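What follows are several structures.
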Structure P
Amino acid sequence: MAICTVDKAFRQAYNQGMNNSLDLYVTCKDTGDRLSKKALAMANDCAPKAGPSVCVDDRVKYQAVQGFGGAFTEAAATTLLKMSPPRQEEILRAYFDPANGHGYSLCRTHINSCDFSLGDYAYTETPEDFDLRDFTIERDRSALLPMIKRAIKISDGGFKLFASPWSPPAWMKTTGEMNHGGKLRLDCRDSWARYFARYIREYEKEGVPIWGVTVQNEPEAVQTWDSCIYTGEDERDFVRDYLGPTLVREGLADTKIIIWDHNRDELFLRAKAVLDDAEAAKYVWGVGFHWYTADKFDNVQLVHDAYPDKPLFLTEACVEFGPHEGDWSSGESYARSIIQDLNHWAVGWVDWNMLLDQIGGPNHVGNYCSAPIIADTATDIVHYQSSYYYMGHFSRFIRPGARRVVCATNRDSLEATAFVAPDGTHTAVALNRTDKSIAFSLTCDRQFAAVDLPAHGIATMVWHA
């Protein structure tokens, strides 16, 4: 079995007493390593050998992390309830236990239904209910809210939760239906803004604080499921004239407003459409994005460069078209995106459904997908996907408040990022997506370690400089 090792020369330096402790956590394909801890050491004043390297320089600091996590959906919540009580507890602890789980710290949920609901629904479906007299979140109390509340309790301190609408109620739409796109009726913009505020207040009453909201999930996509189209100018005007002022008026000015919430390809243009308007920009906390088209990590960087006061983070990613059970590439795709997004100024990364069943659902339009944990509701067996372990290499060790620092590699095949926590803890994550192991040197100041990262492996290294 391939494992991460230290080379002979480094071992000799270690035995001479020139060392500092380093914790190494490893996940590798075709091995038993899954976030496996391996004790290593770092030598002081020991020159690294030539070859692949990861150089960390903590003198140069960049953005602070907001967190990592996944999404609470009606699909995830109903799947959870189909499992036995011990399996339910296991799944929630796997994500939220701060000591033995991923310690998720930034999560998402949906306002009204989404594709991963059991069907279309809204909090008021009474036509022309402009005053929201029939508004109720009763449906969420059956499965969605209980899952969120249990996660908050396990997390011991909670997490930041943001919410996204897939569609306004059908009666607020130009098409009269929640699915297949359509637009928000102009005469419903005020009611829709107050709908956001009402949702936040109702969740607060349930003991579930809403940290932020996105204006619209995927505002350029006409889907067979819940969807609604906004141009950049539509989003600008809605934030500037309705949503922003309404949240301020309702005493909810601290609720973060996140724009775009769609793919990286149009990220810069859509951010520009809103943020070039000073009145709209004053209400916007940051910019969210997805990964479903071209990688375009450079657009993340460009938005930061143009609008450095507006944080960016990935708000949704998943592997589509079925559960992909046992697929190793899913985890590698997550890790590559996380590393690249972080290195281009993202402050967080949020997976899509935390939990799905054995077919990648339920989904009310058959849009089945993968999730880091697949629950076989027929056998009560929990399947941990590669994406679960790869997410843990970041969420467990790069905690909110940690700041990115310089992390330079000298090989295309070696992808890495590094952070320093407020207490001085250093964390570097290195990814090898190739078919061959990579022996590399990790350097930080005058400290050095030699690591052999097997093929299709990821390593998280934690130390104090």
Structure Q
Amino acid sequence: MRRWVLALTVTAAVVAAAASTAPSAREAVLEPVTISGLQPIRFPSRAAADWCGAGQPAAVDRQPDADLSSAHQVHVTYAVPADAPDQLASRAGPIVTDIAAIDAWWRGQDATRTLRFDRFAFPGCASKPGMLDIGFVRLPRPGSLYVGDAGTDRLFADLGQLAALSADKHLVYYDGPNVFDEFVCGTSFVDRNAPVQGGLSGIAFVWLRSLCAFDLGTTGIAATVAVHEVIHGLGSLIQGGPNECDPPNDGHVCDSPADILYPQVTSQTKLATEMLDVNRDDYYGHSRASFDTQDSGWLSHLPQFPLTVTATGGEGTVQMTSPATLDCGRGCTPELDVGTAVTLVAVPATGTPFLGWRGACTGTGICSIAMDAGKNVAALFGAASHRLSVRVTGKGVVVSTPGGLVCPTRCSVSFSAGVTVRLRATPAKGFRFAGWKGACSGSGPCLVPVDRDRTTRAVFREK
């Protein structure tokens, strides 16, 4: 087996530089999963999960993300060469089924963790698995140009747009001619020079035209290959382990064929019977000084708790500023990883007083919460108000209904939005009321609608 090691980000410039260097100089080593003992086998039919993105416009990455706990997510992409048919409509459901099985499998192996897959809240989608954000990339070259080592360099160059998703790990389902040979099921590309978590450029491939992807959507070989390659992409075993296989299978473990990082799968492989680091001594949940995949930033910390946020009273909204930016409006209920630090900010409408937080936060400042349980937070706003300013010229007094304003010279009072204030001008002895200017005119009563800040002037003249 060989492992290909690229630079931190998958960019066209990096791939071009690597392509101009001899393989020995760039330490190009491929880490495939191979299939052994292949025999014809039929898997029982299984209904594929529904993908809520069906019929939606194609996108490389949809925003905003549904998972707000961290920007570090595993993004799934379906890629197809220029001369191959787009089969995402039929592939998406099986991919969603396998990803949902991977999530359940990981939770079964470790009740405190699971992979944080990139999800998008498609309109009307009630299924969390169905929210999987499957990006689509139509590559610019025919499939024949993506075969072999040189073809892989071209594939990386043409997937350079994924480098913009710099916080993501990538799982790419490639639906083109076999890049290597039909016995290579999947391949991971990580940065050997960034051993902790494999750097930000960890990218894993499932080769859909290999012999290993015929059971896509049955939680069998294809699902096993996908999670195997993602684990490599997280940086597992770059620093080695007690049971790491001898070359050419280095980068894998050989203490048990049941280990998910064993270098081979068979036609009988099922994800349900695989194990995450048998004996927990190589790459996950171990006590050694080297990097532990359990600490990867691309894993959700379980359980997840709901944070119920509401805005009550007058006009105003609530915004989340950390760990992600989210406009909750008048209410939202995100689910967040245990231990997530959350920051909320109250945003009152113009003229509306913010009266303070209720529930898990108090006071009138920024609301900071640690998600150690389900929490409720309410932002209480007062009635919206606007200022009515009155200036008196001459001698007299202006009085308001509703009360609050008795003005002999200059004054300014706030009134609740939506009401109409009636102003009455009363001249002093020896003066007469000459009329209004500004918000009112004439010499009769002044009726001022409180829909914004307003100013009026009452003019009194000597008789």
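Looking at structures P, Q, which one was Rg and Dmax of the Cα atoms in Å, for residues 171-226 alone calculated from, given that it came out as 13.1, 35? It must be structure P, since only it matches.
When FRET efficiency 1/(1 + (r/R0)^6) of positions 123 and 275 (r between Cβ atoms, R0 = 41 Å, to 0.05) is calculated for each of the structures P, Q, which structure yields the highest value? Display every interim value, and only then the final one.
Details: P: 0.85; Q: 0.55.
Sorting by FRET efficiency 1/(1 + (r/R0)^6) of positions 123 and 275 (r between Cβ atoms, R0 = 41 Å, to 0.05) in descending order puts P first.
Tell me which of P, Q gives 23 when you compute relative contact order in percent (Cα under 8 Å, 6 or more apart). So the calculation was done on P.
Taking P(r) over Cα pairs in 10 Å bins from 0, in percent from the coordinates of each of P, Q, which one would give 4, 21, 30, 24, 13, 6, 1, 0? Walk me through the intermediate numbers first.
Numbers: P: 4, 21, 30, 24, 13, 6, 1, 0; Q: 4, 17, 22, 17, 10, 8, 7, 6, 5, 2, 0, 0.
This value belongs to structure P.
Computing mean count of other Cβ atoms within 10 Å over residues 155-162 across structures P, Q gives 20.8 for structure Q.
By the measure FRET efficiency 1/(1 + (r/R0)^6) of positions 267 and 387 (r between Cβ atoms, R0 = 25 Å, to 0.05), tell me the structure among P, Q with the highest figure. Walk me through the numbers before you get to the answer.
On the way: P: 0.60; Q: 0.00.
The structure with the largest value is P.
Out of P, Q, which one gives -3500 for helix-only ellipticity at 222 nm (-39500 (n - 2.57) for each DSSP H run of 4 or more, over all residues; to 500) as computed from the coordinates? Display every interim value, and only then the final one.
Details: P: -7500; Q: -3500.
Value -3500 for helix-only ellipticity at 222 nm (-39500 (n - 2.57) for each DSSP H run of 4 or more, over all residues; to 500) corresponds to Q out of P, Q.
Across the set P, Q, distance in nm of label points 7 Å out along Cα→Cβ at positions 139 and 427 reaches its highest value in structure Q. When distance in nm of label points 7 Å out along Cα→Cβ at positions 347 and 379 is calculated for each of the structures P, Q, the largest result comes from P.
We did not get these values from a lab; they are worked out from the coordinates using the rules stated. Note that the coordinates shown come from a computational prediction; the quantities given were computed from them, not determined experimentally. Cβ atoms are built from the backbone, for glycine too; each structure is taken alone.
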